[in-house]
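Undergrad: Down below are the structures I want you to see.
Throughout, read-outs are computed from the coordinates displayed, never taken from laboratory work. What you are looking at is a predicted structure, and each value in this text was computed from that prediction instead of being measured. Cβ atoms are built from the backbone, for glycine too; each structure is taken alone.
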Structure I
Amino acid sequence: MDHLFSQVIPGGAPGRPEGLRRALKELLETLIVAVVLFVVINAATARILVQSISMEPNLREGDLVLVNRLAYKLVQPEISEVIVFLNPLNPQDVPYIKRVIGLPGDEVRIDQGRVFVNDQPIQEPYLSLPTQRGGQWQVPEEALFVLGDNRNNSSDSRQWGMVPLENIIGRAEAVYWPPQNWQVLNMFSAVAAQP
């Protein structure tokens with residue numbers, strides 16, 4: 001009977017050296033997986049804090065936004081998408097967040113509160129007020145024309161020019177904080193108005 005208690009149980013019991021080694025190995029594996037996931041998530045996404053009123057009412061000052069860094073690796077931005085980019089005049093400044101209105105080669109015109117792209121008026125259901133400041137711009141290749149949704153209180157391509165494609169950080173996907181402002185972005189499409 002005594003010989004039954006002297007047998008070593010395969011794998012060892014917790015608290016014995018074999019069990020401690022296994023627990024440490026599992027902890028190390030878990031930490032490695034966590035670090036790899038952290039690196040992959042940070043490579044694919046960014047998080048930014050909205051620091052102005054230029055995108056109201058859709059984005060408010062203080063909103064935290066999840067940005068997809070991989071969105072434009074294979075495709076170009078589309079009209080009406082909300083993007084995050086480095087300030088064209090000072091790339092070391094805080095990143096900007098605006099809505100794409102003109103693509104490379106487009107002609108953008110703002111006239112009597114309406115926005116026209118290549119002479120076609122676009123519907124912008126995300127706006128709460130018409131655009132007051134007008135003008136006409138030709139978007140060069142490798143650049144975008146962007147506007148804030150709060151058009152009458154926004155510093156955008158009308159003041160400082162186009163956004164080079166190389167300055168784009170990514171597409172803004174969702175507001176994730178504060179909880180009462182949760183929303184998925186880029187659900188709207190700016191489309192040509194019906195005649």
Structure II
Amino acid sequence: MYSHHIRFNFVFPRNYEAKVLESYSLVNPLEELYHFPAMVEEGDRSGIYVRVTPHEGKPWIGFFALGFESEHAARGLYSCPSPDFLSVVVGGYAYLVNVLNPQQWIQLEQRPVMDVRPIPEFKLLLFVGATTISAVGETGWLWTTGRLSWEGITISEIKQHVLSGSGWDALKDEEVPFEVDLTTGRHTGGARPAG
């Protein structure tokens with residue numbers, strides 16, 4: 001079952017409980033059901049059901065559509081720098097949802113998300129895609145870097161407000177280093193296709 005591979009990372013304080021339901025049969029028909037994305041396409045029929053119980057408010061169920069059937073794509077439930085938001089990552093599709101108002105949500109542009117990195121000391125949740133990195137802070141989505149790689153990003157360290165890593169340069173057939181300023185999302189170095 002897909003839900004066995006879900007990671008849980010609740011390093012940020014949160015105003016809710018969240019758990020993955022093993023099947024649709026465990027969905028309480030009296031609890032409101034929300035679909036993410038709202039209009040589920042024919043190909044998006046697979047995914048996971050998550051039961052969210054706000055500390056103050058009614059429980060609800062979310063169906064989160066699966067992005068990619070890949071062992072390498074990220075999957076997990078993550079608390080966010082804002083205690084009222086939950087991030088659900090399924091097969092590389094990353095959703096941010098307001099647990100008190102599930103109709104307030106966004107899907108991050110990275111597809112697929114390959115890695116999710118909470119950085120509590122900066123109140124950031126990083127989403128690492130194949131070519132860019134996005135950051136979510138206390139107020140929601142903050143920034144997305146320019147392209148850092150043709151395909152594949154490796155993070156080596158985070159010191160003060162600088163993230164260091166490398167990206168694949170297909171022309172040079174090598175990993176090229178880059179640095180990202182975590183306060184702005186601006187980067188130096190890296191590799192990107194021209195055009």
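Undergrad: Rank structures I, II by distance in nm of label points 7 Å out along Cα→Cβ at positions 32 and 88 and report only the one at the top, that is, the highest.
TA: Largest one: structure I.
Undergrad: Work out which structure the value 21, 56, 22, 1 belongs to, where P(r) over Cα pairs in 10 Å bins from 0, in percent, for residues 64-143 alone was derived from one of I, II. Can you show the working numbers first?
TA: Values: I: 15, 44, 35, 6; II: 21, 56, 22, 1.
The structure behind it is II.
Undergrad: Follow-up. Computing percent of Cα pairs over 19 Å apart gives 66 for which of I, II?
TA: Only one of I, II returns 66 for percent of Cα pairs over 19 Å apart, namely I.
Undergrad: Computing distance in nm of label points 7 Å out along Cα→Cβ at positions 24 and 72 gives 4.9 for which of I, II? Can you show the working numbers first?
TA: Values: I: 4.9; II: 3.2.
Label of the source structure: I.
Undergrad: Here's a follow-up. Supply the structure label, taken from I, II, corresponding to relative contact order in percent (Cα under 8 Å, 6 or more apart) with the calculated value 13.
TA: Values: I: 23; II: 13.
Working through the options, I get structure II.
Undergrad: Can you spot which of I, II the value 0 was calculated from, given it is helix-only ellipticity at 222 nm (-39500 (n - 2.57) for each DSSP H run of 4 or more, over all residues; to 500)? List each step's numbers first, then the result.
TA: Working: I: -5500; II: 0.
Going through each structure in turn, the value belongs to II.
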